[in-house]
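What follows is a set of structures to go through.
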Structure 1
């Protein structure tokens, strides 16, 4: 999707706080082609938050504005500018950001689901904005003790970081980018296998597939690997692979050939890494 985050399609009409609140008090509301000029937008009906429900903000600029004490529900922000915007003591419920510029946005004491920004940036040319956005969401969710939002923000942060590395690699010659390519490959494998350490289901599936692969490998090549003692059944191969991957090493089935020892050593290292990832992910899930 071709996306330009630094220009509006139409001319904007300047608006102040009084005019904006008056517009939001109307039902239904579509706030379109507006330029909010003041540097602050505060809830005029404190204490509590000013509720904004079912509003569509389209081509609206809140750049360099501090927005305090608002609760947005079922609202959509389309092609809006939040450059240098600070949201303080705000809440976002079932909201969606589409094609918005969130360069240097900040969230302070906010309730906001990172999933709301899935369609916010669709062009990988702006990977630096995506990295900053989800890093800021990660910081806010950790400070607000929101573990589920923290996991989502970290997962998306790692994804945009990978995209950012890819764009950086494209701008450099091969000889000067080999370290970045190694980092990119590592992040890519980590995301596929373990969901960047945030997806327990994906890690469980990956571990199961690896176990089944090693089971078939040990069963099909039992003779060259020196595992054959009588007839090695598929159940025996599964048992041996499980013992090796969990690093238990009972010793009732052991490789006698050099090839088998090398392969089994690799299986043990792979199992140790997957087990460490699984333990780390489970610990994060339960302690959060």
Structure 2
């Protein structure tokens, strides 16, 4: 049976989702965490104990997500879900002029349609619709500094994060009648496995394009970011703040680099274009 405060987090097998689970369990939450593999669910259950309940679904599988919501509803026993953290996501890289369209489509499906699937399934448990009388819950969407400043060759990923920013703003206003708040957490570089995968990106297939050398530079840059990134627990703490602060911000930016925030929020886009182009040898 769930404790008095319960939260659903998607994508908890590693990285930010795993760290957020650890932080929120430490603050007395019961965490329902989604994973795609039963083995991961069993591993996390053994690690976290009774206050953690694994949900087995891929966010792109609408039927499975809704089955997970029914599982949570049964466990809540009529109580309101305190939060939904839309964290699950992937990062597809490659130059937009040459990227296989199916890879772009898959990026959109996971990072945007998957968020919609989870939001539609769990929003009623948060109080959207007015059926529940207790304090409404909150939705926290995990965006990125790449949701406002897009690096070359990260176009598919950044497209989804720009999209998630707009999705979050529309949703926050649509949920005003129900008191369900929507908060964006936008991390900079975080030391998670998503950066390790940069080493696995196959840049060889773009060897005959004008971007071959720049792609190699970009891959090295991404690997260095991962090594110098914030510990994921820092993002977990920010997620906890977004869920529990009496008057949360609409958007939390957390980055190891003040320059990254400066570039995202203040510098003119043309200035960033030139700096990025020179760094990668595009100009």
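Taking Cα Rg over 2.2 N^0.38 Å as the criterion, the top-ranked structure out of 1, 2 is 1, with the highest value. Taking Rg/Rh (Cα atoms, Kirkwood Rh), for residues 96-263 alone as the criterion, the top-ranked structure out of 1, 2 is 1, with the highest value.
Here distance in nm of label points 7 Å out along Cα→Cβ at positions 120 and 256 was calculated and came to 6.2; which of the structures 1, 2 was it taken from? Walk me through the numbers on the way to the answer.
Values: 1: 6.2; 2: 3.9.
Considering all the candidates, the number was obtained from 1.
Could you figure out which one of 1, 2 the value 1.58 for Cα Rg over 2.2 N^0.38 Å, for residues 136-231 alone was computed from? Considering all the candidates, the number was obtained from 1.
Out of 1, 2, which one gives 5.4 for distance in nm of label points 7 Å out along Cα→Cβ at positions 176 and 248 as computed from the coordinates?
Answer by label: 1.
From 1, 2, which structure was mean count of other Cβ atoms within 10 Å over residues 24-31 = 12.8 calculated on? The correct label is 1. Taking FRET efficiency 1/(1 + (r/R0)^6) of positions 16 and 128 (r between Cβ atoms, R0 = 35 Å, to 0.05) as the criterion, the top structure among 1, 2 is 2, with the largest value.
Here relative contact order in percent (Cα under 8 Å, 6 or more apart) was derived from just one of the structures 1, 2, and that gives 19; the source is 2.
Assuming 19.8 is mean count of other Cβ atoms within 10 Å over residues 72-79 as calculated from a single structure, say which of 1, 2 it is.
Working: 1: 19.8; 2: 14.1.
The structure behind it is 1.
Read-outs: derived from the displayed coordinates by stated rules, not from any lab. Since the structure is predicted, the reported quantities are computational estimates derived from the model, not experimental observations. Cβ atoms are built from the backbone, for glycine too; each structure is taken alone.
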